[in-house]
Structure P
Amino acid sequence: MTADWRNLDGLVARADALTGAWGARARASTTRGQERAILRLFGVDGVDAAGRPLGGATVDRWLAGDPGGLATGIALPFAMALLEYDVEPHQLALDIATGSVDLALEVELLREPDRRAVAEVEARRLAATALARIDAERTVRRETMDVLGDAPRPWLATTLREPEIEDAIDEATDLIGAGLDCVRIEVPIGRELAERLTDAGRTAREWQPNEDTDPTRSEPVPTGSRRALTRLREAIDQAAAERHGYMRLAASVPALGAPDGAAVAAFERIDIVESDAMAEIVSESVEPERALADHAFAHRLARRAGTNVLVGAGPLVVAPDMSSGIPSDPSTRAGRAIALQLLGVGLARADGLDAAQIIVGGLPPWLIDESHPGARAIAEVSVRRALFPGHPFAFVEPGGDGARFRAWPWIQAAAAVHAGDVAMVVRAPRRRADDAVTLAAARSAATLASEVAGATRPGELTGVALDHANGMVAAALATLERLADTGWRAVAGDSPSLGSSQGPGWDSVAERTDPFDPFGWFD
């Protein structure tokens with residue numbers, strides 16, 4: 001199958017048709033994750049008596065008593081109970097989690113029009129308080145940038161290695177002093193995902209503290225937890241003031257965590273959230289409707305908060321190869337990835353995010369293992385620039401070591417010349433002793449690429465780059481056509497999540513049946 005990479009209208013039209021249908025359904029659905037996030041927005045935080053996240057424990061207890069309640073949502077029963085028991089949201093959540101309060105009683109009260117009316121007023125009050133806090137953090141971001149100034153693009157970022165917040169703050173401060181513009185953290189997996197993975201017989205990678213943690217220190221706090229992020233944000237702001245330039249905070253959110261991650265980002269002024277529905281479906285086997293609904297909620301919350309959303313370069317799709325028994329070539333794998341990235345970006349745009357707010361991944365991490373990676377990288381970026389006009393790019397370095405990984409900065413810099421607006425370059429974590437040297441090298445490469453891009457005009461693709469680009473577009477068109485014809489099996493194969501009760505999220509998504517919307521973003 002051949003294609004001209006410069007003729008992308010058919011590819012975009014096919015993607016738009018799919019995102020239009022999927023997005024409408026996703027925006028009309030709710031999930032366990034969304035209901036947990038709504039409780040967080042209402043002021044529910046911390047853990048219950050058993051050490052479980054309180055929002056999740058509350059939602060679990062509520063749905064255990066009313067399995068069909070997900071479709072109507074927790075907002076109104078929770079608001080009704082607040083009025084009935086005259087307590088604060090945190091205390092009410094504790095009472096629900098322990099079984100002291102059963103929201104089934106409040107559901108019955110909501111059948112009375114006058115009681116429902118006062119519950120709606122209370123729910124809107126809670127939502128207005130949350131939105132005011134989100135708006136305040138957005139204002140702080142803007143005013144801090146006005147005072148300190150913004151770092152020039154591309155921002156240089158890296159992931160914190162320290163798992164505990166005390167050590168992570170020291171690490172972040174050192175990195176900022178060495179020239180970092182953005183601190184990136186990985187959010188630990190949530191309890192829902194951990195339990196579902198365990199039930200499915202899969203290993204759940206749980207957070208572990210440092211082996212040499214001081215035993216006299218108070219209970220260790222995971223760097224990516226909500227409790228830690230407040231302190232990390234304060235430390236970063238202090239370091240930014242000393243350096244006289246705004247510092248960004250980025251977070252990588254795990255599967256099933258998009259709604260809660262977006263709520264935390266809005267409250268804690270996280271500037272960039274890495275969140276990709278397509279990767280959850282293909283790589284994590286999350287039930288597609290659950291993933292799409294979660295991300296639709298997260299996108300609308302990010303829009304309000306002014307949070308940038310980073311959509312990766314597309315997951316590695318190998319299910320068709322496994323079915324046929326024939327490995328695909330690099331351009332075919334690249335085309336599948338860019339088709340899914342096009343869908344992910346299209347869904348975010350349909351949910352209200354503008355192009356400038358959506359950062360697109362420029363290169364898939366596996367490209368470094370292929371022949372002629374430099375030429376292929378230029379093709380990858382050229383196709384993406386044509387597909388995503390107005391979107392800033394990000395280049396995320398894959399982890400690892402050896403000669404092939406040492407080549408990544410040069411491959412990235414060569415490709416970035418063709419990328420136009422590059423928002424950020426994320427380098428893989430290294431030994432702390434090497435930070436100053438590696439940051440300086442990354443800064444030099446990024447700056448040089450920006451200067452060359454500003455002084456030249458990209459020329460025509462030839463040779464390996466042209467063949468790779470044409471192969472990408474052909475494979476992307478074929479992938480979207482198969483998705484339209486056969487559904488998610490076209491890219492996920494016979495995943496347990498597709499058509500069965502084994503994949504993460506299969507039983508935790510429902511179409512909303514109650515039109516009430518305290519936040520004003522569900523319609």
Structure Q
Amino acid sequence: MSSLLILVIILALIFDFINGFHDAANSIATIVSTKVLTPFQAVLWAAFFNCVAFMIFKDHAVANTIGKTVYSDFITIPVIFSGLIAAIIWNLLTWWYGIPSSSSHTLIGGFAGAAVAYAFLSKGFMPINEIIDGSKIGKTLMFILLAPVIGMFISIVYTLIFIQRRTWVKVGILAGSAVGLYFLFIGFQKDKMQENMSKFFKVDKYSIEVNVKHDSTNLHKLERAQANAEATDPYLSAYELHGAEGVATNIINNVDLKEITISRLGDKLNTFYKVDQLKNKAKLDPKYTDEYAATKKIVDTLKPITKKYFELGPEGMIAAMNAKYPVSPDRADEFAKAMKVDIRKDLIKEIEKADNRILRWCLVGALLIFCLMFIYNEKIKEPTATRSAHMFKRSQLLSSAAFSIGHGGNDAQKVMGIIAAALVANGSIVDIKSMPDWVPISCYLAIGIGTLSGGWKIVQTMGTKITKVTPLEGVCAETAGATTLFLTEQMGIPVSTTHTITGAIIGVGATKRLSAVRWGVTVSLLWAWILTIPISALLGGFTYWICSLFGL
């Protein structure tokens with residue numbers, strides 16, 4: 001690894017740590033303000049469940065969104081370095097002044113701003129939509145407002161259900177909500193499978209080539225890839241019944257996989273000869289230019305032979321390739337292994353990545369536990385104000401844990417995406433899907449340790465300044481926040497946990513009366529949210545310009 005790459009990884013983990021203590025308030029503000037746990041107990045609780053998220057979130061959809069916010073041609077190590085510096089500066093400023101701004105949007109803004117500065121300085125002025133992915137930025141901007149609104153709406157619904165005096169009506173609505181959420185997540189699961197199939201058939205890659213780079217020669221590839229991806233839809237619907245293996249078998253038997261098989265063989269050639277790594281290294285250091293050109297020539301000569309895979313078979317294809325460019329004897333076995341393609345195994349992996357049963361049952365289980373608690377406290381036992389208060393205090397442990405899992409799963413993935421993008425830009429890995437295991441492990445640990453350090457100024461804003469929160473309202477706000485984070489994670493949208501829990505707290509305050517919410521504080525927060533991306537983008541661009549002056 002280069003020294004600059006190591007510095008970028010260290011900065012990314014520092015940002016993750018800062019994100020943890022900056023956003024600790026999101027997870028613990030209500031549980032501390034209601035005195036369910038002491039601040040020290042609360043941060044331990046939140047940090048633990050931040051790390052538990054590592055075992056739950058496997059698809060890394062948010063990491064993929066962050067890492068692909070900027071098109072690959074404009075991702076370099078200095079760009080990522082500048083974006084991280086900008087994000088850290090803005091995060092520390094907002095933390096110092098006790099403003100619960102979004103670490104997510106800070107990171108996205110800094111990254112995008114640095115990339116635009118790099119493009120303008122190196123290639124002159126050009127359309128922004130050729131530098132950054134407008135659809136990903138657009139969704140992120142949209143959810144600056146939607147995330148708190150969704151959190152507020154869900155918290156109002158939960159609060160109105162929980163204060164319902166008729167136990168069986170309350171339990172019935174909660175049980176119905178659990179069933180509704182279960183099937184909603186089934187729908188998200190299928191959507192994610194369809195998205196994964198689009199990536200499997202390289203629809204996104206060809207779409208960028210055609211629509212962004214205006215390469216019409218790939219139009220026929222895009223059309224065929226879209227047709228093949230759509231042809232898998234009927235079989236994905238049977239996932240719950242047949243599982244990943246059954247779905248993969250149906251796709252293999254009914255969908256034309258010859259073209260994608262040949263394409264993946266070409267990818268394997270790229271990987272074996274490290275073409276993409278050399279390309280990225282050549283962008284950083286001209287001394288790799290000749291090596292990259294020579295290696296690409298070899299691969300371009302061998303790729304047409306992959307089209308004979310079904311005619312010659314694996315061994316015949318490898319023999320034909322060796323006749324063109326012999327692989328050294330000591331690497332012959334390595335080359336044969338590298339060129340093995342197992343479409344069935346690859347399909348199963350892509351299908352299973354979309355499985356959300358753990359998230360689904362987390363939410364459904366939490367609502368069913370609430371049902372049992374209400375039945376026990378209001379029907380089996382004599383209902384009293386003291387018993388109800390104790391019930392909601394205990395419930396906050398559950399709702400806070402769920403929110404901390406959502407926080408860890410959403411925010412740790414953002415830094416994973418940045419580190420993976422840096423590794424790709426350095427030529428260490430081929431793409432984000434190839435990121436090594438140490439990346440997610442270190443990111444979840446960093447955010448967990450950061451949460452342990454707390455963020456007491458923001459705790460005060462979140463826990464007391466917006467509205468006074470009772471244990472019942474704390475449960476509703478945290479459960480609503482967790483629900484929102486789980487929903488948006490399924491959609492791969494990097495929302496702000498800060499915005500989400502703020503909206504949820506406003507929602508529980510508004511159910512008492514609108515005047516219970518301190519709208520002056522809320523409006524100030526809204527301005528901070530709106531300004532975060534443009535300010536961090538300007539900081540990112542300015543930081544990159546400073547770096548370029550020093551020849552970085």
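Some observations on this one:
- When helix-only ellipticity at 222 nm (-39500 (n - 2.57) for each DSSP H run of 4 or more, over all residues; to 500) is computed across structures P, Q, the figure -17500 traces back to P.
- Here distance in nm of label points 7 Å out along Cα→Cβ at positions 336 and 368 was derived from just one of the structures P, Q, and that gives 5.2; the source is Q.
- Origin of the derived value 0.95 (FRET efficiency 1/(1 + (r/R0)^6) of positions 360 and 472 (r between Cβ atoms, R0 = 25 Å, to 0.05); candidates P, Q): P
- Each of P, Q could give distance in nm of label points 7 Å out along Cα→Cβ at positions 64 and 352, but the derived value 3.4 comes from P.
- Top of P, Q by mean count of other Cβ atoms within 10 Å over residues 272-279, largest first: P
- Taking distance in nm of label points 7 Å out along Cα→Cβ at positions 184 and 448 as the criterion, the top structure among P, Q is Q, with the largest value.
- Per percent of Cα pairs over 20 Å apart, for residues 312-391 alone, the highest-valued of structures P, Q: Q
- Per relative contact order in percent (Cα under 8 Å, 6 or more apart), the highest-valued of structures P, Q: Q
Every read-out reported here was derived from the displayed coordinates using simple, explicitly stated rules and does not represent laboratory data. Computed from a predicted structure; not experimentally measured. Cβ atoms are built from the backbone, for glycine too; each structure is taken alone.
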